[in-house]
Structure I
Amino acid sequence: MRLRCAVLDDFQRVATEVADWSSVAERVEVVSFDAHVDDEDALVAALAEFDIVVTLRERVRFPASLISRLPRLKLLVASGMRNSVIDYAAAEAHGVTVCGTASSSTPPVELTWALLLGLARGIVEESNALRTGGPWQSTVGADLNGRRLGLLGLGKIGSRVAQVGLAFGMRVSAWSQNLTEERADEVGVERAPSKEDLLRDSDFVSVHLALSERTRGLLGPAELALLKPTAYLINTSRAAIVDQDALLAALHEGRIAGAGVDVFDVEPLPADHPMRTAPRLLATPHLGYVSQANYRTYYGQAVENIQAYLAGAPVRRLP
């Protein structure tokens with residue numbers, strides 16, 4: 001009998017198209033799930049007959065309680081080489097091999113700028129008005145040249161966002177708890193004296209920090225109150241870094257000019273989630289990693305991991 005492989009959250013139905021699965025076709029039957037399943041009982045029912053699961057990023061949690069209820073599961077392949085929602089100890093205890101794939105930082109950099117530029121120039125509002133016979137020009141775009149871009153985080157993604165800002169002629173500053181003058185100088189940006197200074201001085205603030213206990217809720221009501229009423233906030237990192245209720249309040253009360261958000265406290269967003277109707281918000285459904293090149297890497301290396309596992313060869317193990 002062939003092993004059965006479940007590919008989760010294949011929303012665009014492309015997992016078997018962007019990669020060549022023929023090398024494992026004789027030994028593995030691949031089944032793609034294009035709808036998100038979150039409830040643990042529903043996951044157990046859906047995955048009970050599968051030996052291999054390919055999971056997209058950190059979309060589905062694999063706690064000990066779930067892993068223990070999937071006795072057939074032997075190989076769990078996650079896209080990316082960092083995943084905080086898999087219980088690795090439980091996987092090991094139940095004989096489940098956990099592995100990952102490479103992931104490019106380029107797509108989230110590009111999406112950050114898509115959101116920032118879309119907000120600054122009112123792209124969605126103006127495009128909708130043009131298509132529906134609305135007013136001809138109703139917004140006045142915010143300039144980038146000479147304005148200050150404040151980056152929370154100057155790692156792989158933040159530093160590349162900084163380079164684009166510099167190319168636009170922006171003044172770029174950055175802050176994080178571990179940022180040094182040497183690192184800021186290396187990237188060619190200013191090191192803000194404090195988080196508060198960065199928030200007060202910036203015209204655009206973009207979040208590029210990993211989620212941890214130190215960064216969870218980093219931007220709460222007091223921090224958002226420091227932003228200028230003309231400032232824009234961009235978050236393509238993790239929703240929990242920004243207090244969602246505080247952000248919604250700032251948007252509804254017009255205390256900031258707008259926000260560009262790609263990450264949410266619940267994903268996919270429920271139909272009645274307040275983020276769906278918030279004013280001054282340009283939102284995308286967590287597209288930061290979603291690109292043709294990244295998907296080719298995710299699913300291509302998923303196939304390689306499955307091949308290696310079947311051959312008894314090393315896989316790209318997590319963590």
Structure II
Amino acid sequence: MSITHQLALFIDVVQQGSFTKAAALHDMDNSSLSKKIKQLEAKLGVQLLNRSTRSFALTPAGEEILAQAHILVDTLGQINSIADSYQSQPKGILRITSPVYFGQLYLQPIITQFMQRYPEVQISLILDDKKADIIGDHFDLAFRMGKLADSNLIAKKIADTHFAIVASQQFIEQHGEPKTPDELAALPAVVYSNSDFTLDLLRISEQPHGDIFKNYRMRGKLRMSDVNALVSAVSDGLGYTMLDLSNLYQSADELGLVPLLTDHVLSNLDRAIYAIYPHRKQTLLVKEFVNAVVDYIGTPPLWERHVDNYGQLYR
């Protein structure tokens with residue numbers, strides 16, 4: 001094993017804070033990884049880590065070598081990126097992370113088409129609604145939904161978020177159809193909530209087609225982290241919800257959902273769907289996959305079809 005590879009393993013151990021987590025990144029067992037680090041220490045002639053049974057700490061030499069190792073590994077990564085950008089067609093391994101529902105509904109069919117078109121490509125798709133550490137977990141590409149946070153990562157907007165307020169006909173018959181945002185906010189709601197985000201805020205114009213907005217907190221008597229379960233609960237009449245249209249796998253009509261307050265202007269809360277990269281210089285493989293996603297989703301995005309005449313609603 002080259003010293004460069006050993007240094008990359010050393011970086012992973014420190015970034016992950018655990019031999020176990022770092023070993024999992026490389027499909028290694030702890031003992032094999034520990035042996036590689038000891039071989040690196042022997043090759044360099046210095047101790048990099050002070051180990052105990054449960055933890056480790058960097059030695060002074062380890063801290064200095066870690067800083068230089070980052071520079072070396074980043075430089076080699078940039079060299080590979082430059083070489084990859086001159087390839088005639090995409091090839092190699094692409095590691096992607098995405099929210100579960102977006103990956104299942106949109107990325108999976110794109111991946112099928114992409115791999116059929118480029119047979120030399122290998123893809124690893126990790127679906128998790130919790131935000132991954134893109135750099136620490138060595139992802140080439142991440143898809144995120146929401147408001148973009150400040151970071152050193154590079155982002156490309158795929159599409160704006162498009163919301164609709166929906167309820168079932170059963171719910172409307174039971175509670176009556178709300179005519180104002182105040183009436184709506186008084187009704188029970190089904191709210192999407194996971195460890196990173198809770199969608200329980202309505203920002204909507206006070207008057208039809210108005211430009212003065214007000215925030216309304218939804219009465220989330222039921223909170224759910226699974227999109228399918230949330231849509232089912234709303235279809236069953238347990239409450240209304242503000243739904244991201246990209247989370248619908250079929251039309252609102254087919255799901256028995258009725259859009260509410262469609263003559264009011266509904267804010268998208270500055271949320272969108274983004275492709276996130278760890279580095280500004282992208283390989284041909286990453287560029288082509290992102291282009292495939294953009295082409296598949298389209299403009300306007302394909303999920304606007306889930307609500308009839310959506311382009312004229314909430315305006």
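Quick note: the coordinates plus some simple rules give every number you see, no bench work behind them. For clarity, every value in this text was computed on a predicted model and none was experimentally measured. Cβ atoms are built from the backbone, for glycine too; each structure is taken alone.
Annotations for the structure displayed:
- Given 18 for relative contact order in percent (Cα under 8 Å, 6 or more apart), calculated: source structure among I, II: I
- Among candidates I, II, the computation of distance in nm of label points 7 Å out along Cα→Cβ at positions 78 and 270 that gave 2.6 used structure I.
- Computed -0.60, -0.98 for log10 I(q)/I(0) by the Debye sum over Cα atoms at q = 0.09, 0.13 Å⁻¹ - originating structure among I, II: II
- In terms of distance in nm of label points 7 Å out along Cα→Cβ at positions 174 and 254, the structure with the greatest value among I, II is I.
- Structure from which 4.1 was derived, distance in nm of label points 7 Å out along Cα→Cβ at positions 70 and 142, options I, II: I
- For semi-axes √(5λ) of the Cα gyration tensor in Å, for residues 126-197 alone computed as 37, 13, 11, the structure of I, II it came from: II
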